[in-house]
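S.K.: So, here's a batch of structures to check.
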Structure 1
Amino acid sequence: MKPIEFKEQNVIFGENQKEYLPLPANKSAEPPTVVTTCWGLTMFERFMVLLSGKIYVKIMTCGKEIQPQFLSTTFRGR
């Protein structure tokens, strides 16, 4: 998977930082701040999701508390 640009994006995190991939995102203007990113899957990854029905999410917390997470197939979905 890799982060991809999408219509609603309004910021790119890590832009011009060679140690990071640019991360296109939508950062909401009103509290609580919500950051939404979009990820593209390779054909192999699509096949694996089709077979297993699973996606694993790994989050680096740097020893801090984890923030609430939400995965969706649409920009505004719940």
Structure 2
Amino acid sequence: MYPNLKLQIFKAGIHQNRLAQLLGIGETALSKIIHGYREPSDDERRKLSSYLAVEPDWLFQKFEQTPEGLIPSISQAKGDNQ
């Protein structure tokens, strides 16, 4: 799950479907990215971080649900999702 991405979309005051349309990303694909069901491509990372004006490493910091709440994922090294 990418809570920083969800937060920035909220702060931008734009609906997910409109953001997807503006960036040429499918609405379903964007939803799956936000909720961690799909890894964004390099192009999607670039588009989203550019539009939301934040660093991609922060925007796509992955979190995991634990009994204690959300915590950053252990494997944050670039390329772990390949």
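S.K.: For structures 1, 2, calculate mean count of other Cβ atoms within 10 Å over residues 15-22 and state which one comes out highest. Kindly include the intermediate steps, with their values, before the conclusion.
M.R.: Numbers: 1: 9.1; 2: 14.0.
Biggest value here belongs to 2.
S.K.: Taking helix-only ellipticity at 222 nm (-39500 (n - 2.57) for each DSSP H run of 4 or more, over all residues; to 500) from the coordinates of each of 1, 2, which one would give -4000?
M.R.: Working: 1: -4000; 2: -13500.
Answer for the origin of the read-out: 1.
S.K.: Could you tell me which structure in 1, 2 was used to calculate Rg and Dmax of the Cα atoms in Å as 12.3, 37? It would help to have the intermediate numbers written out before the result.
M.R.: Working: 1: 14.1, 39; 2: 12.3, 37.
Here the read-out was taken from 2.
S.K.: Determine which structure produced the value 33 for relative contact order in percent (Cα under 8 Å, 6 or more apart), calculated from the coordinates; the candidates are 1, 2. The partial results should precede the final answer.
M.R.: On the way: 1: 24; 2: 33.
The value was obtained from structure 2.
No value in this document is a laboratory result; all are computed from the given coordinates. Note that the structure is predicted; figures quoted are calculated from it, not measured. Cβ atoms are built from the backbone, for glycine too; each structure is taken alone.
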